[in-house]
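Rule-based calculations on the coordinates, nothing more; no lab input. All values derive from a computational prediction rather than experimental measurement. Cβ atoms are built from the backbone, for glycine too; each structure is taken alone.
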Structure P
C-alpha cells in the first residue's frame with residue numbers, strides 16, 4: 001500500500017490513542033470534588049475508568065504503529081459501541097450533572113469522529129484504482145531467506161500445498177510446466193476447490209500474476225473478479241515478498257469484506273512464507289533462525 005493510503009488509517013488511530021490517554025490521565029488525577037461536578041459516583045470508579053482508557057489508548061497506538069487492518073476494525077467497533085451506549089448511560093437517573101451530560105456527549109462525538117475516519121481510512125487504503133467496486137490487499141513479508149532461493153520454491157506453483165497451512169492439495173492441470181497459460185487447482189481443508197490461471201510468469205524479476213477462474217461453477221469465494229500475484233525482491237542477504245489480491249466482491253461494502261478476509265490471510269501468509277523459507281535452497285548462507293526472521297507489513 002502507498003504510504004499516503006496507510007497514513008489515512010494511522011492518523012485517526014494515533015489521534016484516538018492520544019485522546020483516550022489524555023482522558024484517562026484526567027480521570028485518574030481528578031479529585032473527589034472534580035468527580036462530583038460531573039457525576040454522582042465514587043472517585044475510585046473514575047480512577048478505574050482512567051486506567052481502562054489508558055490501556056485502550058496504548059492498544060490503539062500499537063495498532064497505529066504496527067498497522068493491522070483487522071485490529072483497526074475491532075477498535076472502530078469498540079468506538080461505535082461506546083457511542084451507541086452513551087444514550088443508555090445517560091438514562092440512569094441522577095447519575096450525571098448537567099455538566100456531566102455535556103462532557104459525556106462531547107466525548108461520544110469525538111469518539112464517533114475517530115470511528116468514522118478510521119473506517120474511511122480502511123476504505124481508502126484498500127481502494128483499487130483499477131475499477132469501481134474493486135479493492136486491493138497487498139501483504140509484504142520481510143524474510144531472511146535469500147531472494148533467489150525463495151523464488152525457486154514459489155515458482156514451483158503446483159507444490160504450494162506443501163507449505164500452506166490451509167491447503168491439502170495443489171497441482172497444475174495437464175501436468176504442464178509453470179508458465180503463462182498454466183492452470184493451478186487448489187483444495188483447502190474444507191474440501192473447497194478453485195483454479196488459478198497464470199497470466200504472467202517472469203523468473204528474471206521473480207514475479208507472477210494469477211487470475212482466479214471465478215466463472216467456474218464450483219468457485220467458492222463470493223467475488224465477481226479476483227486476480228493475485230507474487231513479487232520477490234532482494235533485501236540485503238534476505239528478501240521482500242509481496243503477495244497481493246485485487247478483487248470485486250459480490251456484496252457491499254467491499255472494503256469491509258476485504259478487511260475481514262485480511263484477518264486469516266495475514267496469519268496464513270506468515271506461516272506460508274516461513275515454511276517456504278525453510279525449504280528454500282542456500283540455507284547455509286542464511287543466519288541461524290532465519291525461518292523465524294519475518295517482518296510483516298502492507299505494500
Structure Q
C-alpha cells in the first residue's frame with residue numbers, strides 16, 4: 001500500500017497581520033512539509049468579513065514572501081468556496097443531521113460554552129437562524145504529534161455546534177474540514193489553541209466519509225502575564241526588515257538547531273537549512289517567552 005505524499009498547509013485569518021505566534025505556526029507547518037519533500041499550500045481563511053482588517057490579506061502575503069516562504073499552487077480563499085459550504089449545509093439539514101437554532105447569546109448565558117440542545121427538536125425554520133450540527137454522545141480522541149493524546153466528549157463538553165451562523169456566514173469547523181479534504185491535506189500543523197476544535201473536526205470527517213489527516217499542534221507563545229501572543233492582544237505585526245532575526249527566534253521556540261552564522265544568512269537560506277535539519281520530536285508542548293529566551 002502506497003503512503004500518500006505529504007500535503008501540508010498554512011491557513012491564516014485576515015483579522016490582523018501576522019505576528020510572532022503566527023510565524024511559529026507557519027514555520028512549523030512549512031518545515032514539516034519541506035523536510036519530506038512535501039507540498040505546502042496557502043489558504044486564506046476569510047470567512048468573517050466584519051472582522052477582517054483592511055489590507056491584512058495583502059500584508060500577510062507580503063510578509064510571507066519577505067520571510068522566504070514559498071507555497072505550492074495558487075492561493076485559495078475560503079470566500080470563493082461558499083457554494084460548496086452551502087451545499088453541504090443543505091445536505092446535512094435534509095438528512096436530519098443539522099437543525100435551525102434561534103437561541104440568542106443572552107439565552108445561552110450560563111451554559112459555559114456547552115450548547116444545552118434547546119432547539120434540537122423544535123423544528124424551527126432556517127430563516128434568521130443559526131444551523132447547528134447534531135453531535136453524538138461519544139468521546140473523540142486524537143493522538144497529536146506534539147501534545148499527545150487529547151480526548152473530548154462531544155455531547156458533554158461541546159454540545160451541538162454551529163456550522164452556519166445566524167448572519168449566514170459559515171463556521172470555521174465546517175469550512176476547514178471540507179477544504180482540507182478538497183485540497184488533499186495529509187498533515188495539519190497549527191497552534192495549540194485549536195487542539196480542542198479537533199474532535200469536532202474528527203466527527204465531521206467521520207460523518208462525511210473524509211480521510212483524517214495527522215495532527216500536530218505546536219505550542220502557543222505565552223507572555224509573562226499569561227496571555228498568548230495573538231492578533232487581539234498586543235501582538236505587534238512581524239517587521240518586514242527583521243526576517244532572519246525573527247525566523248531564528250521562531251526556530252528557537254520550536255526547539256530546533258541553528259546553523260553556524262545563522263544571523264548573517266538570508267531568510268531563504270535559513271529555511272532551506274532548517275528543513276534539512278527539522279526534528280519535530282524537539283518541539284516543546286508548551287512555551288513561555290522567558291523559557292524560549294525570547295524576551
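One of P, Q was used to compute helix-only ellipticity at 222 nm (-39500 (n - 2.57) for each DSSP H run of 4 or more, over all residues; to 500), and the result was -16500. Which label is that?
It was calculated from structure P.
Among candidates P, Q, the computation of FRET efficiency 1/(1 + (r/R0)^6) of positions 124 and 268 (r between Cβ atoms, R0 = 25 Å, to 0.05) that gave 0.00 used structure Q.
If FRET efficiency 1/(1 + (r/R0)^6) of positions 92 and 188 (r between Cβ atoms, R0 = 41 Å, to 0.05) computes to 0.25, which of P, Q did it come from?
P
A value of 1.10 was derived for Rg/Rh (Cα atoms, Kirkwood Rh); which structure in P, Q was it taken from? So the calculation was done on P.
Could you figure out which one of P, Q the value 2, 10, 12, 13, 14, 13, 11, 6, 5, 5, 4, 3, 2, 1, 0 for P(r) over Cα pairs in 5 Å bins from 0, in percent, for residues 100-203 alone was computed from? Source structure: P. With respect to distance in nm of label points 7 Å out along Cα→Cβ at positions 68 and 252, the largest value across structures P, Q is given by P. Of structures P, Q, which gives 15.5 when mean count of other Cβ atoms within 10 Å over residues 84-91 is computed from the coordinates? It traces back to Q.
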